[in-house]
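Colleague: Following are the structures in question.
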Structure P
Amino acid sequence: MGCRHQAVFTPAAPIRAVRYAQVERLLLERVSQRAIVRPSGVARMTVAMLAKKSPDAAE
């Protein structure tokens, strides 16, 4: 009969896009990287990568 296991596939891309958008907003507000990591759940190195990629955050 089998184990009758069922799983629901939820793509990570939409969730990641929302988190990255939140990180970019916080970078524009000049919040520190460690302070961004706490509420967003994104790794600090990912925040650093997004800060480098974002032309507005470099100003």
Structure Q
Amino acid sequence: MICREISREFGGTSVYIAARNHVDPDELRQMYNGWNVPQLVRHFRISRSRVYQILNERTG
């Protein structure tokens, strides 16, 4: 099974598996009101730190 193979390959180490949910940075910025980070976390299914990372990215 795939779980056994992953365990053999990565057993005892930390492995990060990125989520595939895409966040539109413009939509997030538009929804942000200065106080609603917890709501954005739930809405976009991303971490609090990711919300702040997106908010701090420069817009092109």
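Values in this text are rule-based calculations from the coordinates and carry no lab data. These numbers were taken from a predicted model, which means no experiment stands behind them.
Colleague: For which of P, Q does helix-only ellipticity at 222 nm (-39500 (n - 2.57) for each DSSP H run of 4 or more, over all residues; to 500), calculated from the coordinates, equal -15000?
Modeller: Details: P: -17500; Q: -15000.
Label of the originating structure: Q.
Colleague: Given a value of 62, 19, 15 for Cα extents along the principal axes in Å, calculated from one of P, Q, which structure does it belong to? Display every interim value, and only then the final one.
Modeller: Values: P: 62, 19, 15; Q: 46, 25, 18.
The correct label is P.
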